[in-house]
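Next up, some structures in structure tokens.
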Structure 1
Amino acid sequence: MKTALIQVRVDDQVKADADDLFSELGVDTATAVRMFLVQALRVEGLPFDVVRQPRYNAVTEAAMKEADAIADGRAEAPSYGNFADYRAVMGV
């Protein structure tokens with residue numbers, strides 16, 4: 001059987017991480033790529049779901065930004081004197 005060469009450029013870290021992962025699975029990266037191609041042919045499409053990352057509403061995005069700022073030390077985490085104060089701020 002004749003073989004063909006496929007060349008793909010990827011970030012160095014992606015390649016290194018993929019090499020490590022595939023090694024742990026007992027295959028090299030070239031074999032993993034061949035497995036991907038064969039499986040794509042078998043299912044007649046990509047062998048995994050391709051979905052867009054979900055978009056979050058404004059409240060959730062603001063909370064995520066606040067959490068990032070707290071984690072990075074750019075903001076201080078809120079504190080409450082007691083549970084009743086916390087519930088009042090949360091509106092419950």
Structure 2
Amino acid sequence: MAKKSAKSLTSVFAFVGLIIAAGVFLASGIFNFLGILTGIISILDLVGKIALFLVVAICSYQYVVGKTKAWKIIYWVALIVYAAGVVFGFLHFA
């Protein structure tokens with residue numbers, strides 16, 4: 001039952017992340033051209049990146065859970081680097 005719950009949660013994060021990322025991609029082109037609402041777009045971009053981050057984190061963890069310790073270390077290092085990139089990328093634009 002836990003697998004089904006994790007799969008459902010992953011599906012929700014994937015769907016929400018995809019919708020937000022697609023909307024932000026479209027809106028940012030329009031609003032950057034017009035020079036309006038850039039602050040709101042950057043916040044929505046962060047929310048979309050967080051949702052996609054959660055999907056990647058959950059799916060990739062399901063991959064490494066049965067692997068050796070080296071794979072798990074690579075997973076955590078990559079996850080931390082990705083999260084830092086999202087945070088520093090957002091701080092750069094804020």
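Given that helix-only ellipticity at 222 nm (-39500 (n - 2.57) for each DSSP H run of 4 or more, over all residues; to 500), derived from a single structure, equals -32500, which label among 1, 2 identifies that structure? Traced to structure 2.
Looking across 1, 2, the calculation of semi-axes √(5λ) of the Cα gyration tensor in Å that yields 30, 17, 8 traces back to 2. Out of 1, 2, which structure matches 1.00 when FRET efficiency 1/(1 + (r/R0)^6) of positions 15 and 79 (r between Cβ atoms, R0 = 41 Å, to 0.05) is calculated? Source structure: 2.
Since every read-out is calculated from the coordinates, none of them should be taken as a lab result. Only a predicted model underlies this, so the values are computations on that prediction, with no experimental measurement involved. Cβ atoms are built from the backbone, for glycine too; each structure is taken alone.
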